[in-house]
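Okay, got some structures for you below.
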Structure 1
Amino acid sequence: MEIKDFSHYLITAEQNNELAKVDSQPWKDIPSCKIKANEELSYLHKRLADLQQRFFVDRRKKLLIVLQGMDTSGKNGTIRHVFRGVNPQGVHVSSFDKPTSFELAHDYLWRVHRCTPRDGEIMIFDRSHYEDVLAVRVNELKPESVWRKRFRHINDFEQLLVDEDTIILKLFLHIDRETQRQRLQNRLDVPMKHWKFDPSDLVAREKWDLYRVAYEDVFKKTSHPHAPWYLIPASKKWARNLLVARLVVAYLDDLQLSYPKVDFDPSTIEII
């Protein structure tokens, strides 16, 4: 598949920018059968492993994948299921929880910038710099006069990364409120999942509409052709995983990656 095949998932001024109006169930280009979806995902695992190795050796570009979404949207699950089988030497994950006192002593982008990918590396952000215009805004941790300026900072930051040969792929994992309720309840019902439940999730759930508005503002201010936002319908985990895998493979495939040519003739070398 080519990148253009995913244009209907892009978040732009014309489409997918009002979350309440966008379906979080799989869209028609995703197999309706979970078995078929997982068969395709297994094939994409092999494609991704090969492309990631070529990307690592090629070293012309860097790839930054930003994962955002409401609580229980499946950021960890996406990473686990999509990037299964890749070489951990070239794929890394950075998670951005509540900043430490040391991190707060720096500018808010400091802890993020130091985690951006190197040449040939794929870096996945589990939450990201966008929390500084989402959680900070919704929880009123900073006044609007402060967080409003951050849209400009973020755009400039991402433009810098792109100018330095970083490909930026921003994915919003879209679930509806009922799906979140079911997943939170499941964490209470299944003993082995108790550790995943945090009472603060319920506080955030009460602010669902505030987060929705904040995300829509993020999309409006920061979705650009050089750093696009894609909406990933995520109420079905298997469909979410397949779509993300398709998208990442398409972006890497578009680079036409190949192994570098050597400056010697292997046929003339004899190892004794």
Structure 2
Amino acid sequence: MSTSKDTRRVPRLAVWKFASCDGCQLTLLDCEDELLSLAVKVEIAYFLEASSAVGRGPYDLSLVEGSITTPEDLERIQHVRRVSKHLVTIGACATAGGIQALRNFADVKEFASVVYARPDYVATLEHSTPISAHVPVDFELRGCPIDKRQLLEVISAFLAGRRPVVPPHSVCVECKARGNVCVMVAHGTPCLGPVTQAGCGALCPAFNRGCYGCFGPMERPNVGALNRQLRELGMSTPELVRVYRTFNATEEPFRQASERAEEAGGRE
């Protein structure tokens, strides 16, 4: 009978927050039963949303929520990258700059003067940028917030040493799979489903609401064709610009779609 001990090291997981609402971290906590199973397979070494215990790096996998918006963020993300074997960004703030990236289309000093009594006390960057703009990222998990099934797939994939399997197709495919009636065709409701990456389970269309683009652009979206359709449904130029400038406003296809809408509106 062997008396040797299993000396295999348990992988260490860290979860970090930058400029964000914490919703994607809460998605991990909402895993509940799955989180208990996960805790058996990994050491959750750093996760301030869940515990005040702080385990020092290095970490095998870091999940990063939030965008880079301050000078301190720039320094801290470099540290996170140094102590992380793998770094995965979770949520629209980390992958696209988030709703706070609307500052990128305006003057952040003007915003600060309206919001803060003493804006000179506030140290902020002119732009809100995704994590990938500053350090190498091993995988980006989109969503506002992320989907817990996709999150568990990503964690499992990195623990197993494989590439995560996340669908690149549009929300329209999820609508078909769910048996939803197309809200745009049947009801004339503006919807970003044709250009938005799947992941939410077509939640909004299931309740007769148009997709808001929470998961960002799908692979090779045809935003020009959708823009023409949305205009036929009666959307004005300001409405068309606004529909793209939400959670993923700086993602290249959405940014281009909003800017082209503005240009077309200027010629009207």
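Computing semi-axes √(5λ) of the Cα gyration tensor in Å, for residues 77-204 alone gives 27, 23, 14 for which of 1, 2? Show your work: numbers first, answer last.
On the way: 1: 27, 23, 14; 2: 32, 25, 10.
Label of the originating structure: 1.
1, 2: which one has relative contact order in percent (Cα under 8 Å, 6 or more apart), as calculated, at 36?
1
Comparing structures 1, 2 by FRET efficiency 1/(1 + (r/R0)^6) of positions 61 and 101 (r between Cβ atoms, R0 = 30 Å, to 0.05), which one has the largest value?
Between 1, 2, the highest calculated value is found for 2.
Just checking, which of 1, 2 has the largest value of volume of the Cα convex hull per residue in Å³?
The maximum falls on structure 1.
Of the structures labelled 1, 2, which one yields 19.8 when mean count of other Cβ atoms within 10 Å over residues 173-180 is computed from its coordinates?
Comparing all candidates, it corresponds to 1.
The value 15.9 for mean count of other Cβ atoms within 10 Å over residues 37-44 was derived from one model only; which of 1, 2 is it?
Value 15.9 for mean count of other Cβ atoms within 10 Å over residues 37-44 corresponds to 1 out of 1, 2.
Where is mean count of other Cβ atoms within 10 Å over residues 69-76 largest, in which of 1, 2?
Max of mean count of other Cβ atoms within 10 Å over residues 69-76: 1.
Since every read-out is calculated from the coordinates, none of them should be taken as a lab result. Small disclaimer: the values here were computed from a predicted structure and weren't measured. Cβ atoms are built from the backbone, for glycine too; each structure is taken alone.
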